[in-house]
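Listed next: structures, encoded as structure tokens.
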Structure 1
Amino acid sequence: MPKRKIIKIDLDKCNGCGDCIPGCPEGAIQLIDGKARLISDLFCDGLGACLGTCPVAAISIEERQAEEYEEKKVMANIVKQGPNTIKAHLEHLKSHGQKKYLDQALEFLKEQKIDLPKVEASHGCPGMKMMDFSDKPQTPASRGGQPSALRQWPIQLHLVSPLALYFQGKDVLLSADCVAYSLGGFHAQYLLGKSLAIACPKLDSNKDVYIEKIKMLADQAKINTLTVMIMEVPCCGGLLALAKEGLSQAKRKVPLKLMVVGIKGDIMSEEWVTL
């Protein structure tokens, strides 16, 4: 039995909310005895669309021996659930660039003489729709402003998938929400060439999810470096603590840089951090 990436559910953490189920049109997850459970390796593609929906960070990706994912068996299960589920699954495959599986799914539908839906890359919630526009020309400046250096969507740490292509092997900037509003040259000087995640260590809930995602960025996305940008206010230091905890739990070593921004928009300090 080969090794491959597949989801892992921590039943001790799982609260049985079921938020992960709509994000898995393949039907790999079901609520059983009040807990979310992976019902079959065959149905899990290991792409992690369910990760960002878990409020208690009970879902992660592991690499282990598992039955090969079989698209046609998944489709046989999905067509029973109706056209909306079929469309959601196809859009899920397209959003993750899984052309091989998408072609197999479309072939299955043709064999079964089922009408092919119009497929657009989507993740259900518009705010979680994954977009990588790093290969497109930089967004031009408008009304005399500076061009945007943002090359992806989404950016909020609860919404991003650590397995997204725009994180693979990249330099990542983890920024406190207020930084971009305080720092005039944020895009041109600090975001340019990096993938982005933003968070607020004071106001955001379920921060254990952040630790797990940072760990996955190191071990599974194999990011090159992580730069944490925070404000000088004391509460903002929690973002550095989350980054250090996530990286310390990771198997890979990732260089960590800290940049502190003053409330008047100046860089107060910049240093590499020892874990």
Structure 2
Amino acid sequence: MKMTAAEFLASPHKAITLLGMSGVGKTTLAYKMPHEEWFHYSGDYRIGTKYLVEPILDNIKRQAMQVDFLRDLLRSDSIYIASNITVHNLAPVASFLGKIGRADLGGLPVDEFLHRQRLHREAEIGAMCDVADFIDKAHEIYGYAHFINDSGGSICELQDAESVRVLAENTLILYLKPDVAMEQKLIERAISSPKPMFYNESFLLPNLDEYLAETGLDGPDEIVPDEFARWLFPRLIDHRRPLYEAYAKEHGYTIDARDAERIQTEEEFLELVASVLD
């Protein structure tokens, strides 16, 4: 959605999509908006609570069935398993995505990893296409004046025209652009504690081949999952940077993630947004 600063500030119902790598401050910024005025829509939360509910639970049950005590209780319907996903706790989604590598270290075979990645892609597309309906629900059912879409870090990888159309037509898209120091901090965090992530296959597979050639491993089943994740993340930063920039250039606007980090009030946020519109 393109508009002037005057149009944005005068709008009685503002709808914004925050775009950027996980860790640049999208969720933190969204939570700085007054909770009674802004409906906070989390793409990752929607993925985990609607689109991947069954695969996530199946993955947990598959692990539980390997424990004799739990297997007997599950088969007799004596217990049930549920995931406790919140906006600040998306661990069940991450545990479902997993990492490529050695089974004894919790790694997944490439085929299974790609299967889960494809499920996640479809789920993220669905979550973004739901935004238009949730904007209406936020106003009509819940009485919120404004809407903020806290999108996942992989939105630039989806290559899906419909989800782009929905966001561009219904929300003002803001890319939180990190500086070099912030990118380095993201890399250091990922190296310190590698997390499961979504990767576009056109990025993942060539890098997987390069990693195997560089390390001399015979195949993906010999990979130490965390070591591959650490090696891959800096490349992912370089890969996604131009994708975010192109997305924002065509469909939205760019704000400095450092400026967004300093925001403390709704008024400051609106002033920052208005400053980039014209």
Structure 3
Amino acid sequence: MGFSVTFWGVRGTIPCPMASHMQFGGNTSCIELRADGTRIILDAGTGLRLLGRRFQVEGIQKATLLLSHTHLDHISGFPFFGPAFQPGFRFLVMAGHLDGHTNIRSVLARQMERPLFPVPLQTMGCNLDFHDFDPGESFTLDGGVTVRTTRLNHPDGATGYRIGFGEHSVAYVTDTEHCQGRLDANILGLAERANVLIYDTTYTDEEYAGRVGWGHSTWQEGVKLARAARVDRLVLFHHEPDHDDLIMRRIEAEAQAILPATVAAREGATLVLKP
């Protein structure tokens, strides 16, 4: 009954392949959840390429991708996910932010059309399925993994997820802008007593003052939410591209001084909820 979280991409907005960002990582959002034999992927940023290589080495034959939204930093790894080109691999892609204006298959296919990309979606040889849902829906995946969803405050929409396996849970809340002066009730309900809250902490409070309306939050707001929701551990996520390792270490230390059970997400790190 193992349950773990591995970070394959932790950066927001754009990849940062610089020496100054090596400790925390430069790939954009991609997280792998392992619940016994069930594989769940949260977002398809540039970190997805390396996760795909790991799947191929391990012979993984099935996975579900849950997308928070379809801004480029969260889908640009999708065309480079190796298993999707392999016959026999079963891949379910789900999204809940499009509100019927389009569908997730069309968005991902458009990204892979010329002149943007030379290899079209139909080249993917796996068993590829797409499913759009409404934010607020709940559903169950293979192995008894439960998923709850909620709407987030982000331009063009975004979805937050709570993934449960047995008695353990992970809340994934990225690309959301906090409500100034109050805590977001949707997020509080989703994260209540979760073992892990992975939260969009792109900015500091000082930086946010000049970026109101851009759709992101701060580590200070993340700490407030984590304390109010009584989560076991807060993970700072979606790091600002200009935050190098030195800045990230400082932010992590400042957050830990207020809420000791806090860690800044690092590429390649794994959190084990249940061995």
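All of the numbers you see were taken from the coordinates with simple rules; none came from a lab. Treat the numbers as computed from the prediction; the structure is a model and nothing was measured. Cβ atoms are built from the backbone, for glycine too; each structure is taken alone.
Compute distance in nm of label points 7 Å out along Cα→Cβ at positions 8 and 176 for each of 1, 2, 3 and report the one that scores greatest. Write out the running numbers ahead of the final one.
Numbers: 1: 3.3; 2: 1.6; 3: 2.4.
Largest one: structure 1.
1, 2, 3: which one has relative contact order in percent (Cα under 8 Å, 6 or more apart), as calculated, at 34? Working through the options, I get structure 2.
Figure out for me which of the structures 1, 2, 3 the number 3.7 belongs to, where distance in nm of label points 7 Å out along Cα→Cβ at positions 88 and 256 was derived from the coordinates. It traces back to 1.
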